[in-house]
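For reference, the structures are reproduced in the following blocks.
Rule-based calculations on the coordinates, nothing more; no lab input. Note that the coordinates shown come from a computational prediction; the quantities given were computed from them, not determined experimentally. Cβ atoms are built from the backbone, for glycine too; each structure is taken alone.
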Structure 1
Amino acid sequence: MTYVLGKQTLLLKIALRIFSIGLLPLLTANQALGAERIKFNYGLLEESIPINSLETYARTGKIDDELAVYRQDVGKKQLTQLRQALTTPIPLNEVEVSQFLYTPIGEILLKKLGKVIQTESNLSGFYAIRAALILSAAEPNNFTLLNVLRKFPASAISINLNQSFQIVNALQDLVNQTQNVIALINQQSQEKVSKTPTVNSVPVLDLGKSGSFHFFKQTIRLDDVSRNRIFPADIYLPVAQTPRTIIVISHGLGSDRTSFAYLAEHLASYGFVVAVPEHPGSDSKQLQALLAGTADRVTNPREFIDRPLDIKYLLDELTRLSKSDPTFKGRLNLEQVGVVGQSFGGYTALALAGAKINFEQLKTDCASLEDTLNISLLLQCLAVNLPHVKYKLFDARVKAIIAIDPIDSSIFGKASLSQIKIPVMIVSGSYDTIAPALPEQIQPFTWLATPNKYLVVINGGTHFSTIAESPNATVPVPTQLIGSSTALARRYVKALSVPFFETYVAEQPSYLPSLSADYVNTISQQPLPLSLIKSLASEQLEQAFK
């Protein structure tokens with residue numbers, strides 16, 4: 001880093017850099033700060049910015065003398081983002097905020113923030129941040145970052161620049177490593193593209209657009225008495241003369257069965273029976289219950305067991321219905337099943353494929369959660385609280401899986417992922433900040449030992465790029481987290497899932513050429529260019545890290 005010395009102190013330049021390269025987005029993403037002044041401490045040096053200066057700028061766009069010292073080094077775009085961050089309403093109330101902040105995951109995030117955001121006496125800001133958030137949320141239509149600043153229960157907030165440097169440097173290392181590895185994957189994908197068009201491939205447009213099958217949707221209610229578990233599932237049934245293979249779609253945490261309805265309809269149009277269960281305890285209703293005060297956690301650790309068991313029970317129930325219910329009789333091939341899951345659903349798919357919960361890996365990785373930049377570990381590490389027994393989550397009926405943005409690095413680790421024997425496709429967004437691409441998808445891909453494996457990277461894709469907006473959404477996902485061109489990302493999922501499941505579940509080898517870099521290069525578009533590789537050595541990762 002280069003700091004320009006002038007009439008401002010060295011400390012002001014350090015503070016400026018911390019804001020400009022990443023600390024401000026970190027703080028605003030968590031809606032936490034406080035007080036009349038923001039102080040920057042770096043050893044014996046200290047400088048500060050009045051909250052009034054920020055408020056004046058947020059309300060009027062005017063930059064006073066106190067804030068002007070930053071303008072020369074901060075771009076216009078960053079200042080505009082700052083103003084928006086200060087004044088954008090947060091659609092939560094005090095009950096919803098307090099419910100989350102008192103969960104284990106909420107407290108871990110507060111402890112992490114408390115190392116950087118401190119009180120005037122340089123003590124952890126844990127309690128002050130929580131109080132400021134709850135007090136601000138209690139004011140109708142005034143829950144903004146600017147009001148959170150005013151509600152901080154002290155005359156000033158102290159930013160620990162030593163801790164800030166550590167976070168920013170660690171974040172920059174992760175970003176650099178990820179960029180290097182993504183560049184390597186993109187290069188390998190391009191090198192695999194043939195100089196001549198692929199012969200005998202399925203037409204590209206036919207895979208991106210709907211197929212020729214008509215279908216209808218039937219919703220069923222499942223009641224697993226042994227687990228006291230009741231949940232619905234939407235079944236998309238193509239109109240066909242012969243039994244059709246089955247694809248199950250598992251949604252992510254806080255989502256529901258509508259979030260991948262677009263994919264269910266697309267696969268059904270190609271003749272697949274598609275079953276989409278809703279996982280109680282980790283769906284949108286669970287998030288609603290948490291925010292309403294009727295639940296005390298984001299999800300129960302038991303969901304790591306119940307989610308795969310939901311799908312096993314669903315397949316068992318479909319087997320029964322195929323013998324007794326005229327709607328399903330003669331329509332289902334229950335020996336040939338594929339599973340696609342996103343995020344927590346990606347975990348679910350991998351568990352059904354044969355990966356076992358790795359308690360030893362969890363014990364190692366979850367010892368220092370306050371220092372991690374991998375938010376998905378906060379969820380994975382809930383599994384530490386499960387009884388340490390061997391759970392039977394594998395299902396032999398599942399012949400192939402697609403895991404989109406899966407969480408798997410610690411819950412499974414290398415020892416478990418290497419045991420999977422069926423075909424696996426991992427889809428990763430390079431801009432995923434929830435389940436970061438490098439630790440959660442790219443490195444785990446190298447641990448897979450199955451001969452038929454694929455890594456697809458959506459360059460510029462986020463954790464939410466492939467998810468359709470649910471009508472049951474409790475809290476809207478911020479636009480900056482969703483990213484752009486979601487329709488294109490969903491088209492990629494549709495266009496790749498068809499040849500993958502046709503090849504490895506329906507056993508139609510004519511689709512295999514469409515699982516290639518040639519095909520991916522053909523459908524790839526800006527602003528989300530696509531890459532596909534079938535192998536990546538750990539040695540290549542290590543070289544990219546350097």
Structure 2
Amino acid sequence: MQTDAFHVFDTTLRDGAQREGITYSVADKLAVARLLDQIGVGFIEGGWPGAMPKDTEFFARAAAGELTLRHATLVAFGATRKAGVRVEDDTQVRALIDSQAPVVTLVAKSDVWHVERALRTTLEENLAMVRDTVAFLRAHGRRVFLDCEHFFDGYKHDPDYGVRVLDAAAAAGADVGVLCDTNGGMLPMGVHDVVADIARRADIRLGIHTQDDTGCAVANTLAAVDAGATHAQGTANGYGERAGNADIFAVIGGLVTKMGRDVLPDGCLTELVRVAHAIAEIANLAPDTHAPYVGAAAFAHKAGLHASAIKVSPELYNHLDPSVVGNGQRILVTEMAGRASVELKSQELGVDVSSRPDVVSRVVERVKEREAAGWSYEAADASFELLVRDELAGAVSTPFDLESYRVIIDRREDGALVSEATVKLRAGGHRVISTEEGNGPVNALDRALRRALEGAYPQLAKMELTDYKVRIMAGRHGTDAVTRVLIETTDREREWTTVGVHGNVIEASWLALHDAVRFGLLGSATPAL
């Protein structure tokens with residue numbers, strides 16, 4: 001279990017679920033909770049039972065044994081009793097008890113403006129609402145954290161009232177008073193000053209909850225910790241309303257690798273990348289490739305100058321060893337690439353060119369020439385590896401010889417569009433003709449090519465095209481525009497990406513398909529005859 005010296009508190013399932021476009025089912029919520037537990041967070045806020053039917057069901061299923069947590073403690077979220085209502089009679093507070101969650105986070109107003117204008121009650125009644133609700137939950141054996149909503153804005157209006165709210169919560173038995181930058185308008189300097197001041201005046205453990213409206217949520221969280229907060233809240237991948245919340249993965253990365261805080265159980269830090277991407281899949285959102293620590297590009301290097309230094313020592317251009325957080329270093333090969341980039345990228349792909357400076361020179365020149373013509377190997381590692389292997393072999397190795405291909409699009413009387421492709425080639429000592437239909441010209445061409453080759457290479461039956469991207473490149477120096485095609489392929493064991501470029505989209509697609517098949521057959525035995 002995470003020690004109580006520092007709290008890493010995740011609110012992906014409550015605050016993070018407020019992001020536009022995210023809708024979790026109860027099964028999704030259970031799956032996300034299990035993933036968060038695997039990175040060793042101390043607390044997982046599951047939602048608002050009694051207010052949201054799915055959240056009520058989530059807690060019921062968790063209590064019934066569907067959620068076993070190794071590191072984390074489950075937290076229910078709710079509000080203080082309503083103004084003028086006895087806490088025993090508040091059904092929302094009763095739902096928090098019924099959730100069976102061992103910890104409850106209560107949200108309370110800490111800004112005089114919000115108390116008087118939004119709650120429309122008195123400052124004293126608001127304090128009584130805090131005291132009564134915290135004491136009631138404590139009497140029922142619950143641990144209580146208090147989220148002080150709009151704390152930083154309220155500090156500007158009245159720097160003393162927020163302290164009174166914290167004192168009321170502490171006197172009633174609350175463990176933590178969380179200072180919330182609800183509107184997300186703070187900057188790190190201001191957060192640090194306020195937290196440091198409150199730490200001197202309030203007799204309760206302080207927490208921090210930040211929104212990212214100024215792009216400073218993570219920085220604000222770390223500034224608060226530096227000023228004395230020992231409870232940090234965040235969400236997976238920064239999901240949340242408006243611009244989002246503090247990204248829990250970046251917060252953890254900063255706490256552990258930059259501030260020396262031992263906030264996770266042993267072995268959990270290396271799970272950050274895997275869990276970040278898995279939660280993105282459940283949320284049906286593409287992982288942010290440029291996210292700090294966990295993004296696929298977080299340790300990717302493009303400039304030749306960087307690669308030259310990394311070849312000497314990776315620490316020269318990496319702020320930490322990527323493997324610490326479960327990530328890896330990547331070298332991107334583009335027109336900026338130099339010899340070091342090609343050597344490191346080849347090594348990354350398992351091709352040794354260290355003893356072949358002539359090959360490295362030729363690859364550098366070919367990459368620069370092709371990039372100038374619109375090719376891009378940055379996202380097409382398979383095509384780059386084939387280019388290197390061809391230069392090592394001194395010739396282009398191909399598993400078949402193309403005689404011709406033809407693609408026809410037939411618009412029928414009923415309005416249906418049917419694409420048909422015919423491929424003629426020689427493979428395994430035989431001339432093969434294959435015709436296939438598809439839902440588009442590239443799909444038809446892909447199916448015809450693989451069908452033609454399956455007799456010689458049966459393993460191609462496992463291959464399938466999983467993604468197809470087209471970009472029209474603007475013409476330069478008066479030349480016509482060209483089309484760049486990226487194709488992603490899988491054989492159910494691995495995935496690879498290839499690229500093709502031509503003025504004709506079908507030929508560009510063919511070039512990418514050709515590379516996809518060549519790469520898929522690397523290391524294969526002699527074709528069947």
If mean count of other Cβ atoms within 10 Å over residues 82-89 is calculated for 1, 2, the one returning 16.4 is structure 1
For structures 1, 2, calculate distance in nm of label points 7 Å out along Cα→Cβ at positions 98 and 506 and state which one comes out highest.
2
Mean count of other Cβ atoms within 10 Å over residues 154-161 - highest-scoring structure of 1, 2
1
Identity of the structure behind -12500 (criterion: helix-only ellipticity at 222 nm (-39500 (n - 2.57) for each DSSP H run of 4 or more, over all residues; to 500), calculated), options 1, 2
1
Match the computed value 14 of relative contact order in percent (Cα under 8 Å, 6 or more apart) to one of the structures 1, 2, and report its label.
1
Quick check: 1.03 is what I get for Cα Rg over 2.2 N^0.38 Å, calculated from one of 1, 2. Which structure matches?
1
Computed 6.7 for mean projected area of the Cα convex hull in nm², for residues 266-353 alone - originating structure among 1, 2:
2
